[in-house]
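Please find the structures below.
Only the coordinates and a few stated rules stand behind these numbers; no lab work does. Just so it is clear, the model here is predicted, and its values are computed rather than measured. Cβ atoms are built from the backbone, for glycine too; each structure is taken alone.
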Structure 1
Amino acid sequence: MNPVGQPLHQRPISKRLVLAGLAGLILFVLFQIVPPLVQGGPGSEQAISKSEAREKAIRFAAEQLGYIPESGDQWIVTYKSDSSFYGYMSRENLLEDYSKRKLDQRYPFDTFRVSLDSREDQWANLAVDLNMYTGETVGFTRVPAGAGKKANETEAVLTGKDESEDIISNASLTPEQKERLAQPWLKQWGADLSRLKENPSPGQYGLVYTDSSVKVGEVPLQYAFKFSEGKVSYFKPGFTAPEWHTDYVESQVKSATRFTLFGYGLPTFALGVLALIYSILRRKHTSFARGVFLSIAHFVIMMISTYNMLPETSGTSSVDRITSVVMFIIYALYSLLMSALLYFSLVGGNGLWRKEEGLNPWPRAKEPGYGQYVKSSVYAGYVWAFVLLGVQTLMFVILQYTLHNWSTTDSSQSPYNMRYAWLLPIVAWLAGLSEEAVYRLFGIRMLKKIVRSTLLASLITTVIWAFGHTLYPIYPISSRPIELTVIGLLFSYIFLRYGFIAAMFSHVVFDSVLMGITLIFMREPVNVIAGSITIIMPLLVGYIVYLFNPPGKERQPQSPDLGPEPGPNPEPGQIV
């Protein structure tokens, strides 16, 4: 970082750092991009469009389920993933074998669920599940109005609840009647009836057959049925994770929730209060106007991201609309709170460093050398982002062999459930801006006042930040804080050596690459283009800033922000 009042100069990028960045990028490509493409994992195929899924589902419902189209009918397409079964296969290293046996085509864990939202209320629940890559029907739900509780699509997406749980089975049917109703569907699906064995404990289902000749690990193939109004109301062939696995995941999620609340939520709130206090105490050494634009931009991006998620997961009923409005208001208040936290972290953090260290962590426009400084910071951000991608890849490998970590899917955060998938990468700018401001720009200097050590302050704020990511579907949950503590300490190093702008860009580029690759893997032209632009967008932003602040056009702003006041000797461990 530069001293206050001095022309801006960014630390040069060494050849060693460039080579480290190149090595990191190669590791990332070899271990995180190539394997899914070679092994047939997510991203190896292109999903059908939602309009095509809708057409196929309507055709199946009309031909097989007794659906008669009515004016005002709306079919909602949502991405569903059996995260429990996928997680079990990931944990037991069964994914590659599952793909090689082509089981993922007949019994996919990723599907498009096409659900009817009818204004005529003739159906309590009508939905068709499709293989999202081939378009083949892989299951259905049909319950006429009055036969069961109408499933609420918005609630299902927000809570993770399967709509099929709302179906009321017809208990009046005898076992023989259930078998007669199930057999036509089994034959249509090509099941070998001679190999099927009825499960005496079907659980939530009305009838379950198992085929032990087809197994994935310890799990046999099963055909699950429910009945209503004397017909099959639910049919789903496939596999389910064993109970010991689901119990383990449930306990891990509970622990992750506690870590998020007490290890991340409360400490972050405390940092927000301190940021407000020190914004006031250090007002002579900072500016309350500087963080306004970034905070407003942060709020706008958060609201756009929220809007992008809600429409595709809601229906047209009054309950659906009210739920969407309520959730939108809640997210708006949350976005306002987070933007306020960002604002005071920018103001307070800037004032702390300038007053207590005499350093300029966040230069302002028109300072001598600002344009070139930003451009150099962007270059440093890209190189360090590539280093971080390589470090993250190595951490994944190390944790896989030590803690045997594994991950699963999360449909609630999938771009397939967004109104515009190509808007996904705006989240990268939210994370890069807010997290670097809260946990690095403000957090490190604030904690240093308490612990008297830059390293310890960096470690504490990093651990707080890491705990905020424990609800990601990566297990055991202890692996995530370990991985992100290493990543977070590197972000702290970048901040301390190169300043806030470089740290922010390194974070933005890091996330933009990951999200850009996600869009490219979707293989739709608009998303491929958006993903490619996403990866180079930070470079474009930096160049635009440079164009508006070219060398020779700067001027030193007149402000009271003149540096540290005379005082006692520096604290132990002070950065120089």
Structure 2
Amino acid sequence: MSSSMLDTLPVEILYRIFDNLDIQTIILSLRYVCKRFYFTTDSYNRYNFNFKSMSKPYFRFICRLIPYENVISLTLSDEDKTRGQISLFLSLCQIEQFTRLQSLTLLLIEDIHLNIFLNYIITSSLKSLSISTQILHAYQNSTTHLSSVITHHSLQNLYLNINDKDWNGIAWSTNRTLRYLRLVNTITLKQFCIILQHYVCLQTLVLKEVSTDENENDIYPSAFQQLTSLTFEDGRIEINKIAQCVSFTPSLTYLKIIGDGNLFNTSFDGFEWEKLIRTKLHSIKKFEFFFIILTYSNYRARNIELLMESFRTSFWLNELHCFITCDYITNSRKIMLYTLPICKTYFLYHIDPKKLSITNCTTRINQNDMNNVQQLELQLTKDVNILPIEKIESSNHFLFRNVINLTLVNNDEWPRNSLNFLSNILNLSNIIKLSLSISFHPDHTLNTVSNINKLLKQTVNLRSLLLYDYWAPDNFMTRMETICSMILPNIKHLQIRVKNIDDIKYILEQLQHLTSVTFEYAQILTVDRQEFIESLAYLNRYPSSWNSQHALHIWLRNKKKIIP
């Protein structure tokens, strides 16, 4: 559609188009197409300010340009790529002026800044709130304000990833608006019941795990009927503990469990899960899981078939319609037992010729089973070279269609067939973040660099590159010219290990297109933040830097003009 055609559209249609665009596209591109677009961007009142990956100059520009009352969603981040963003935001803006804000996300916020926002939230009309705090920078306790926030009169969706000291001190009281609650922390069975007692309209609860003891069964003998969806993720799987929880939630229609455990209990027995669901969850319609099970050294592959027999009953196939796969990874003595389509966004792909895979329904063929996977990790071993090439090349679809975050591990010579293999299981042009945990062994350095260059040319939309070289000889990464030669202009964030201040300065001087860098360094290397910033004044890039856990995070201003 040409710009002249867009110019004739009613303003309501333009607003709808803006609803599906990011803030940078609207303000830095469309705004300057024509005079009408310029004024439309000023009147548009449904802005989503997502600053999670925003460059520093654009951040300043947008904060000063758009009227705060036109913003309905705000995301601020102190993650590695934008360290210091929340502090800068508070120096440029007054959060109280965001009078129409409906959604607020605060990523890795420090307690000293969190309290400022909590004061605002208590008097706001927010419907959605997401908070994750920094573990290492807990300046003051936020428990009192958090207790008020979680009972806020308009809040419908709440996500919390906070320090344990804050979590354990929260005073719970009744909330009649909250529908969705996600907690990254482990909670007790008592806290689980208290949440259900006070959040009388809560429909969906997502948490890590629930710790129990023998005396907690009788705390709340009655059931809570409001909850219909329950998810346990990234915790230890113990069927007895989960049974205690679901005994309080008989109205569940959806249950999802992601976690790990071992074979020394019945937590991975299909007959036991069938018994639990039949006796306690009469309304269940969908059950999804992803279990990682550690085995013992002399575990026999034939036991996998016995395990899968417990999931081949009529209950699993005809009533719940659960299609289940069991992968036995012989090299790591690990079992992955999961429902299809896969129910998690992260997947560790094992390249193991001896891998044994069994399903409970051999007739199932679905090309969309891995569509939920957005983050993929795999180790590039020599086994890639012996995979049947003709089988890979004959594939007419990607196994992982929606992966945007790729992690590759290689501690030996880079396999010659790796790029061909990767190109056939996922769309490399979709990758936004690439992490390389690699070995620059002197005998393989040229081959490794060559293959990385080929890979980077395929990942045309790459924005973040993380280089981990913990197996490298001490002298390699001092040759920063080799590294800089690989960093293409599309890459905006770089994470790399350095040995000294000269390495840091060299990268900042050579890679002018970067908007943020994380430098990892040895414990013996100390960096004075203020002295370092002053030493880079000649670059005219206005860096902000923060030290944390032997790393220096720098958020930069580049020399590119903001306005076209």
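Some notes on this structure:
- Structures 1, 2, by relative contact order in percent (Cα under 8 Å, 6 or more apart): label with the highest value: 1
- Look at distance in nm of label points 7 Å out along Cα→Cβ at positions 347 and 411 for each of 1, 2: the largest one is in 1.
- Structure from which -7500 was derived, helix-only ellipticity at 222 nm (-39500 (n - 2.57) for each DSSP H run of 4 or more, over all residues; to 500), options 1, 2: 2
- Here distance in nm of label points 7 Å out along Cα→Cβ at positions 291 and 531 was derived from just one of the structures 1, 2, and that gives 5.7; the source is 2.
- Label whose coordinates, when Rg and Dmax of the Cα atoms in Å is calculated, return 26.1, 73 (choices 1, 2): 2
- Source structure of the calculated read-out (distance in nm of label points 7 Å out along Cα→Cβ at positions 195 and 467, 5.1) within 1, 2: 1.
- Comparison of 1, 2 - label where FRET efficiency 1/(1 + (r/R0)^6) of positions 35 and 427 (r between Cβ atoms, R0 = 30 Å, to 0.05) is highest: 1
- Of the structures 1, 2, the one that 12.4 was derived from, the read-out being mean count of other Cβ atoms within 10 Å over residues 299-306: 2
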